[in-house]
Structure 1
Amino acid sequence: MAYGLANYKSDLVAAVASVSGAMLDCTGSTSHPMPVIHLHGTSDGVLPYNGNSDWNSAQSTLDYWINFNNTIITPTVSNDNSGGMSIEHYVYDHEDSSVAVEHYKFIGGDHVWFSATYQGKDVSELVWNFVSRYDINGLR
């Protein structure tokens, strides 16, 4: 649903977050660069991380927004193993209107709202810290 809003109601949405979600065939005429944060577990049995015949992979969704936002294609990558799970954080930036595409890859994570933390921050904090940096014109 977040990606549908990003595409069809972009005039009302400054940034989107997806936790254990997938992007359907909902590409449209987005009115501005769209900051995206995507959090996904590699063992998601509902929406497989690598996709299947019904769902796009997490990377194909990221690739769409990386291309749309004209970000760098080689991300900055950091890791954290201290919050109960191994988590990789990918940041694609240097883009239009100072927006970024970020991805938190929860190694072994299921189709859930994750309870593991990254650098002491839970998923709600990660999402809020990302989306609150933006307004409809990009980075605040």
Structure 2
Amino acid sequence: MARPVLLIIGGSRGIGASTATLAGARGYDVAITYKGNAKAAGAVVDAVKATGGKAIALQGDTAIEEDIERVFDATARELGPITHCVHSAGIGGKNSKLEAATAATIREVIDVNLYGGLLCARAALSPPQNQSWKN
């Protein structure tokens, strides 16, 4: 029987990394995405592999639609059909108070946390044989 495949968007640190390790221990093959910290992503992949599962790390920016499409496609190609997806990518921005935040910071937070999350949900709901959302 094939193992379920879990794609974790933002899986190189924090909750995403913990979820990846737990999923590997519970019988999932796991793909994680990371934006810039390849070393942290590699450590998560190693932790999942230590549990007996397959794991890959894919670089991508959650705020970029083409990156989301690429990581979904690569996951399915390398591990098999995606059966589960967790969106764990999120940023707080450069400033802690809204009144001090620049428009660029607000845009970046919305693009990663909301826009990227919605694009990931859309991709997760689109079966590979019906990728009409790419048009």
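All of the numbers you see were taken from the coordinates with simple rules; none came from a lab. All values reported here derive from a predicted model rather than from experimental measurement. Cβ atoms are built from the backbone, for glycine too; each structure is taken alone.
For the structures shown (1, 2), FRET efficiency 1/(1 + (r/R0)^6) of positions 4 and 60 (r between Cβ atoms, R0 = 25 Å, to 0.05) is largest in 1. Please compute Cα Rg over 2.2 N^0.38 Å for structures 1, 2 and give me the label with the greatest value. Max of Cα Rg over 2.2 N^0.38 Å: 2. From which structure (1, 2) was helix-only ellipticity at 222 nm (-39500 (n - 2.57) for each DSSP H run of 4 or more, over all residues; to 500) calculated, if the value obtained is -5500? Derived from 1, not from the others. With mean projected area of the Cα convex hull in nm², for residues 36-91 alone computed over the structures 1, 2, the top value is the one for 1, the highest of the group.
Once distance in nm of label points 7 Å out along Cα→Cβ at positions 20 and 76 is calculated for every structure in 1, 2, which label goes with the largest value?
Details: 1: 3.0; 2: 2.2.
Largest calculated value belongs to 1.
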